[in-house]
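Please treat every number below as a calculation from the coordinates, not as lab data. Note that the structure is a prediction, hence the values are computed from the model and not measured. Cβ atoms are built from the backbone, for glycine too; each structure is taken alone.
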Structure I
Amino acid sequence: MFVTTAGRTNQQMIEKAIESAKHLEVPYIPRQKKSIHQLQKETNSECIVVGKERLELFHKDAAQPFFFHPNSAMFRIKRLARGEHDPFAEASQLTNGMTFLDCTLGLASDSIVASYLVGGEGMVTGTEGQKFLAYIVREGLKTWDSELPLMNEAMDRIKVIHSGAIDYLKTLPDNSIDCVYFDPMFEDSILESDGIKALGRFALYEDLTKETIEEALRVSKGRILLKDHYKSVRFEQYGFHVFRRKTAKFHFGIIDK
């Protein structure tokens with residue numbers, strides 16, 4: 001991995017690229033009018049490109065970069081603000097001041113909605129085991145302008161942890177989180193977007209295990225929430241009560257303490 005800047009760069013972007021490279025402990029390579037493809041060929045490496053408005057993560061075997069986008073969160077928050085229904089909000093039962101842990105952060109779409117629901121007095125944390133994805137999403141949550149002040153505030157409040165889910169769960173005290181969330185199929189929903197298909201080349205896919213569920217039960221003081229494909233065997237395997245939704249590709253399952 002290395003960090004460089006967009007083709008049309010400026011001093012601010014160069015400084016950001018150097019700062020990012022130092023934070024990630026990878027080299028900074030000046031662009032020097034070379035194409036991304038040329039730099040990657042010379043280094044045989046993935047790279048992060050610092051642009052004027054966003055960071056882009058390029059896999060060495062793909063032309064399409066991964067970049068942060070809040071995905072469905074924007075229109076969902078608009079609907080919630082109008083008092084309309086959201087299946088995740090109903091299943092999570094999150095209210096002002098509650099704590100939420102997203103063990104499968106992805107692009108943080110559900111975490112953004114969760115942060116909106118719990119407000120400034122609540123706390124939302126998401127785990128991501130791949131450090132470059134964690135960095136891109138953490139930076140994106142701080143800098144993306146949705147033009148909705150409430151959503152910008154919700155994104156800014158989310159704490160992104162570079163860690164595998166079970167490793168992070170093991171560091172938490174008993175009964176310390178109101179809702180622990182798993183979405184093992186998150187990649188299915190976001191890979192439909194051309195602009196972020198490269199995520200699939202970087203993402204670490206951790207399947208749910210008995211140990212993970214046991215840790216989540218220990219940590220949760222209220223609810224464990226699972227979003228999964230409607231045909232998934234995980235609901236029955238781990239004892240989730242399922243909210244079935246007609247015509248939906250996925251259902252929510254809950255375990256209440």
Structure II
Amino acid sequence: MPRILQFSDPHLLADPQGLCRGLPPREALLHGLRQALKQLEAPVDLLLISGDLCQDESWGGYVRLREVLEGLDLLDQLPVALIPGNHDHPQLLRAALGRHCALAPEVLRLGSWRLLLLSSHRTGAVAGWISEPQRRWILQQLNQLSAPTLVALHHPPLPIGSAALDPIALEQADQLLEPLLRCAHVKGLVFGHVHQHWFGALPRPQGGEPLPLWGCPSSLVAFEAVQPCPLGQPDWPGARVLELSDAGAISTTLLRWSPLASA
């Protein structure tokens with residue numbers, strides 16, 4: 001049963017002492033990873049960080065990410081997958097971490113499962129976008145699927161009920177969701193961007209089990225929650241563990257930890 005630890009939205013900066021939203025993002029990510037690893041009930045097979053890795057979209061920001069991962073020996077102990085968000089520079093990300101991590105767009109094998117990593121980054125835009133070449137690549141991958149698959153991207157592909165966030169979700173989302181909903185092998189979808197726990201499900205046109213979708217909290221700071229936090233701590237940073245069963249089902253565990261003090 002593959003297990004994924006999902007982090008999201010660390011918003012790192014080139015300056016290791018720099019602040020984002022009044023907090024030191026490097027220390028917040030390091031603190032969060034330590035806290036999450038302590039809370040794990042069993043080892044995980046992959047660390048996924050789903051976007052907005054680098055707030056200032058700098059080479060130094062991605063070096064900070066590499067330093068954090070190396071400092072915890074995660075690059076030696078665990079496969080790491082990274083997805084660019086709107087606060088990212090995909091070319092610098094690939095130059096800094098492409099030899100160490102899997103980068104979207106990519107398909108990863110996790111036991112009997114596949115993880116489909118998508119990039120919704122669009123240069124100069126806050127809202128998400130799936131380019132036409134990537135859309136064709138997605139359709140090709142879906143046509144070849146014969147294993148249960150989890151899809152991961154940065155932007156939510158549907159409104160979550162937030163007046164502040166919904167206008168900057170994924171544009172032309174229907175063009176992504178329609179083939180995903182038709183593909184019976186796609187068993188779930190996870191995203192970042194929203195800085196909070198969120199869960200929803202979409203019906204499939206052919207009937208059967210709906211497609212579940214999960215939003216992930218940020219390791220830096222929480223946004224105003226639109227759904228109750230199952231752990232009763234909507235303002236705390238957090239992460240998510242995803243367990244992928246051999247039967248094709250996904251179960252999740254929300255993780256939270258007390259935040260660092262604001263500067």
Structure III
Amino acid sequence: MKIIVLMKQVANKDAVLRVSGDEKWIDESSLSHQTNESDGYALEEALRMKEAKGEGEVVVCTLGAPSAKTVLKDALARGADRAIHVVTDEVNKLSPYQIAKAIADAIRDENADLVFTGLQSDDASYGQTGVILAELLGIPHATIVIEVDRSNLNGSLRLKRELESGWYQWFKYEMPALLTIQSGISQIRYASLKGIMAAKKKEIREVTPSVETFASAQKIEKVYLPLKLKQTQMLGGGDVKAGAVELVEKLKNEVRVI
């Protein structure tokens with residue numbers, strides 16, 4: 001069984017974010033980075049599935065600048081077998097389709113049984129890359145996976161998905177398939193000293209995406225911090241009934257929600 005796990009380098013959760021000078025993204029010149037949270041859970045689930053099967057290969061893949069290789073090295077230290085790095089400095093300018101297209105081109109020949117991604121990234125939070133990737137690879141997908149039944153992995157698997165309004169769904173999928181993993185599905189392991197040493201000998205294959213991959217109709221116009229304005233209005237002049245009438249009028253005529 002071969003499982004490919006997509007991982008992304010994002011800004012540290014505790015970092016102070018500042019908008020860059022061109023207002024197209026955040027200023028990352030002095031930021032510390034970490035692995036995207038839900039991607040870490042995706043890797044853990046892949047490693048546990050390999051262990052349950054007793055055989056197989058876990059391949060991690062990231063798209064990003066050369067600095068994103070630290071995400072791959074960490075994944076290799078945790079137990080992944082090898083890595084693929086789709087190298088580009090334009091990652092923050094790419095649409096979910098462009099990212100999925102570049103990754104699809106890089107992993108298609110791997111013919112993986114399963115592809116795992118995090119539910120969404122902690123920075124852009126599109127939540128679309130995995131779904132688009134499944135379409136480009138021509139395989140079924142399941143989103144918001146919160147549990148995987150590892151007791152029987154012979155060509156199919158049962159998994160539990162989170163739906164709306166507190167509902168859940170158990171569903172059976174035939175392989176190959178792509179799953180987007182929700183954070184908290186399991187307890188993430190730490191990299192051991194033995195794993196860190198072993199990671200130095202594991203392969204990291206670099207891939208350069210084609211120029212045609214970056215043709216897109218989508219672009220970021222402006223990134224900005226929410227404006228903090230105080231616009232409190234006192235309604236009714238102390239009369240509760242009059243205030244209620246004024247509030248209804250504003251909701252109806254100004255906000256237009258009723």
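Points to keep in mind about this one:
- Comparison of I, II, III by distance in nm of label points 7 Å out along Cα→Cβ at positions 209 and 233 - largest value held by: III
- Distance in nm of label points 7 Å out along Cα→Cβ at positions 81 and 249 from the coordinates reads 2.7; which among I, II, III: I
- In this comparison of I, II, III, the computed figure 0.20 for FRET efficiency 1/(1 + (r/R0)^6) of positions 89 and 177 (r between Cβ atoms, R0 = 25 Å, to 0.05) is attributed to III.
- Computed 1.23 for Cα Rg over 2.2 N^0.38 Å - originating structure among I, II, III: III
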